[in-house]
Every structure is written in C-alpha cells, then in structure tokens.
1. Which structure, out of P, Q, R, was distance in nm of label points 7 Å out along Cα→Cβ at positions 41 and 73 derived from, given a value of 1.2?
2. Given a computed value of -15500 for helix-only ellipticity at 222 nm (-39500 (n - 2.57) for each DSSP H run of 4 or more, over all residues; to 500), which structure among P, Q, R does it belong to?
3. A value of 3.2 was computed for distance in nm of label points 7 Å out along Cα→Cβ at positions 129 and 153; which of P, Q, R is the source structure?
4. Cα extents along the principal axes in Å computed as 58, 38, 30: which structure among P, Q, R?
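Rule-based calculations on the coordinates, nothing more; no lab input. Owing to the predicted nature of the structure, the values given are computational and were not obtained by experimental measurement. Cβ atoms are built from the backbone, for glycine too; each structure is taken alone.
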Structure P
Amino acid sequence: MSKVAVIMGSTSDLPVMQDAVEILKGFDIEVDVDIVSAHRTPEKLFDFGKNAHKNGYSVIIAGAGGAAHLPGMVASLSPLPVIGVPVRSSNSIDGWDSILSILQMPGGVPVATVALNGAKNAGILAAQIIGASDKCVLDKVEVYKQGLKEKVIKGAEEVRGKR
C-alpha cells in the first residue's frame with residue numbers, strides 16, 4: 001500500500017494542508033502528517049528528506065508560506081516526487097513569495113507546484129501519481145473525476161431550468 005507524507009513548515013499551515021489529508025483519505029491512501037521547518041528544524045528536514053523513501057513513502061506533499069524553502073529542500077534530498085503547496089501566511093506578500101520560492105526551482109530539482117493554498121489539488125495529484133502504478137487508486141481517481149463531471153452537468157441543468 002502506498003503512503004504519502006504531508007509536511008508543512010508550521011502549525012499555522014495545517015488549516016490549508018488539511019485539504020490534502022482529507023482528499024488522500026478519501027482515496028484510501030495512508031497519510032502521515034508532520035511539521036518539518038526548513039529554517040527552525042533543519043536537522044529534522046535533512047533526516048526526513050534523506051529517509052522518506054526508506055520509510056515507505058511514495059509521494060511527499062510539502063506546504064510552506066513566506067520564504068517557502070521546505071518543498072525545494074526536501075526535493076533536493078529525496079528521490080521521491082515532491083508536490084509543493086504555497087501557503088498564504090501572515091508574513092507573506094499576498095502569497096507571491098511562497099509561490100515563487102516553490103515554483104522557481106533550479107534544473108535537476110523539480111517540485112510540482114499547485115496553486116496558492118491548493119492542498120486539495122496536491123492530494124489529487126499525489127493520488128494520480130500513485131494511481132499510475134496502483135490500479136485500485138487509479139479506479140478511485142476515475143470515479144472522483146466522473147463525480148466532478150456529473151456535478152457540472154447537474155449544475156448546468158439547474159441553471160438552464162431557472163431561466
């Protein structure tokens with residue numbers, strides 16, 4: 001069974017990152033959640049990044065605000081795919097600092113980056129990555145996407161009926 005790590009720089013990021021946790025649980029994917037600060041606990045970051053694949057993780061979702069070094073630093077240490085979630089924080093410049101810190105990675109150190117506060121999409125992307133080699137998860141992703149389609153069709157029918 002695949003396992004995803006959802007890490008963040010501080011507890012203030014949890015309300016955003018909870019969306020990733022919930023979507024992954026909805027796909028029946030095991031999730032571990034932790035605080036790993038790039039700036040305040042660098043030793044923990046290095047240990048986590050170097051050993052995540054040895055600890056059974058398939059994908060890492062890393063959320064951070066402000067300078068947002070966590071996703072990139074983890075990606076520099078781990079052979080696993082890393083999905084970065086820029087988080088709008090109290091010390092942020094409308095989230096742009098977080099977005100650019102996660103998005104502008106040097107060649108050779110990729111971080112898949114979702115929208116500002118886009119932890120839900122990070123969870124879906126993690127499930128899709130796992131689904132590439134796990135038919136059970138892939139089937140659940142397909143059902144989820146079909147549900148999105150049906151919701152739009154139903155909404156369109158309701159809008160047309162209200163004219």
Structure Q
Amino acid sequence: MSIPAFVTCDLLDDHPEHPFQVMSPSIDGKSFQSYGAIKSFAGQVVTVKCFEDNSRVKELLATDGTGKVLVVDGGASMRCALMGDMIAESAVKHHWNGVIIYGCVRDVDAIAQLQLGVHALAAIPCKSNRKGLGEVDVTLTFGGVTIQSGDYVYADNNGIIIGQQNFLD
C-alpha cells in the first residue's frame with residue numbers, strides 16, 4: 001500500500017481541532033535524522049521498549065507490518081544500534097511503512113537504499129546484544145510525547161507528530 005503524500009506542517013494546519021502531539025526537535029541535544037529512502041511516512045503505531053537489545057525489534061519487523069510504523073524506545077542509547085540493514089530489509093519484505101528509533105541504527109548506506117522510512121537519533125557501527133529482552137505494546141514517553149500502540153504517527157523532514165486517528169485515508 002502506498003502512503004498518500006503529506007506534509008506534517010499541513011496536517012497540523014488542516015486539523016487545528018485535533019490534539020496532535022509534536023515530538024521535540026531536540027532531545028537531550030540529539031535530533032532525529034532520516035536514514036531510509038522514504039522521507040515521508042506514516043502509519044498505525046506498534047510500540048516496543050528495549051535497551052541495547054534488538055530481539056523484539058527483529059521479531060516484530062519479521063511480521064506483517066502493512067500500514068504500520070514501529071516506534072522503538074531504546075532509551076537514547078548511543079552505545080549500539082537497534083536496527084541494521086538485514087532487519088530493515090525484513091521490514092521492507094513484510095510491508096512496514098517505517099521505523100522510528102529513540103536510539104541508533106547502523107549500515108546506514110544500505111538502509112538509505114531501502115524503500116522504508118527510518119528516523120533515529122544517530123548511527124553507530126556496534127550491534128546490540130540479543131538476549132530476548134524488551135516489551136511490546138507498552139506506552140512510550142520521550143521527546144515530549146506519549147505514544148501507544150494504535151496511535152498514528154506521521155514523520156517527514158519537518159518532524160514527527162502523533163495523532164489518535166488516520167488522516168491519510
């Protein structure tokens with residue numbers, strides 16, 4: 001399914017009655033960067049919370065993600081990546097619209113070629129541990145927003161906004 005074109009600024013302007021949450025452009029001195037080939041992406045949120053262990057990220061992105069965006073709270077760790085090219089390729093294969101990681105990615109040149117929206121705080125070459133840790137479908141809070149599975153996220157080069165409904169149908 002292709003995502004209709006949108007601009008986050010326009011969504012906010014066109015729906016002033018809707019209580020969008022706008023993620024802070026700077027979190028502890030770090031800003032989200034776009035790493036995937038898709039620069040504007042949106043979808044229904046699936047949440048995962050994990051710290052330096054990408055087991056749940058890998059598992060989720062190997063399931064059907066049609067119309068969805070995985071939002072990962074990695075605790076802003078700058079010590080290892082929670083997604084690399086192989087996991088990102090799995091996300092594309094399973095039709096995920098995008099991934100937002102409050103943490104790091106790796107293999108950024110390969111990810112930049114994939115038809116996937118990817119926002120993360122930074123890149124680092126170190127891989128994560130895999131111990132099977134992490135929580136799925138939990139409430140996440142970072143960047144001044146609270147995100148739950150079932151919310152809708154809209155991301156582009158202007159920023160990331162969270163809403164309670166799909167405005168792209």
Structure R
Amino acid sequence: MSLYNAIIFGILVLEVIIFSLLALPIPTKYRKPLTLVLIKPFKYPTVQITVKCVLGFISLLFADSINKVYNINHNELGQLKGMVQGTEKIEIMSRKFLQQRNMYLTGITLFLTFIVTKTFDLVDELLTLKSDLRKDEYFNKDKLRTMIKEKDQEIDNLKEKVIALQQEEI
C-alpha cells in the first residue's frame with residue numbers, strides 16, 4: 001500500500017473512532033466535555049483549511065481511482081478477450097483489484113467524513129437544546145416558587161381580612 005493510501009486509511013480509522021465516540025449512549029455530563037474536546041482543534045482556521053485541502057486531495061484520489069477502474073474494465077480487459085493468457089489476465093485483474101480497493105478506501109473515507117460532521121452537528125444541537133431546557137426548567141422553578149410565595153401571602157392577607165370582617169359583624 002502506498003503512503004497516501006496508508007494516510008487515508010489512518011484518516012478512516014480516526015473517523016471511525018470519532019463516530020463511535022459520538023454515537024455511544026453516554027450521559028450528558030460526560031458527553032458535553034467529550035464533544036468539546038473532539039471539536040476544539042477543528043475551530044482553528046488553519047486546521048479547517050488543512051482539513052479542506054486533505055478532503056480535496058482525497059476526492060481527487062477517489063476520482064482518479066474511478067477513472068483507472070473504468071480504464072481497466074473497458075480498455076485492458078476488452079483487449080484481452082481475444083487472447084487468453086493466464087499471467088496477463090492475472091496481472092490485469094490484480095491491478096483492477098488494487099484500484100477498486102483504493103476506490104472503496106477513498107470513497108468510504110469521504111462518505112464517513114460527511115457522516116461524522118453531520119453527527120457532530122446533531123450531537124451539538126442536542127446538547128444545546130438540553131442545556132437550554134435545563135436553564136428554562138430552573139428559571140421556571142424559581143419563578144413558580146416566587147409566584148407560590150406571593151399567592152401564599154395574598155391568601156394570608158385575605159384570611160386576615162375575612163377574620164377582621166367577621167369580628168366587625170359580631
């Protein structure tokens with residue numbers, strides 16, 4: 001395997017690990033710091049530009065591997081149909097296998113990149129909604145407690161007025 005394919009495979013393994021961490025059912029108090037740690041490096045502009053360049057190169061390699069598989073299927077195997085020599089056919093089929101492997105490797109890496117970014121966006125949205133909901137609950141609890149205290153005071157005032165009115169009637 002060439003160096004660039006080894007690097008792409010490393011990126012694929014890293015994406016699988018990140019996706020697994022994002023997809024695990026972890027409690028919110030552990031998920032939020034984990035998500036912040038995972039996304040912190042990607043907030044820097046230099047890292048974003050580097051990631052975009054790497055994804056561009058991977059997509060170029062994907063297009064190149066599709067082109068090579070197409071050429072092997074249509075040109076070389078088409079020429080070989082007239083002649084049946086085992087070694088040439090094996091050599092062409094092995095090149096076809098290697099190009100298909102490269103195509104699948106780069107393709108699944110690109111696909112998983114988009115899946116990981118979408119999953120992260122969903123997890124981030126979920127965490128912000130949960131934190132907003134908790135803030136609203138606490139706000140509502142405090143607001144309800146103050147309203148209950150006010151109503152209790154109002155009830156006590158009305159009871160005092162009722163008692164005062166009853167004493168005046170007697």
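1. P
2. Traced to structure P.
3. Derived from P, not from the others.
4. Of the structures listed, the value fits P.
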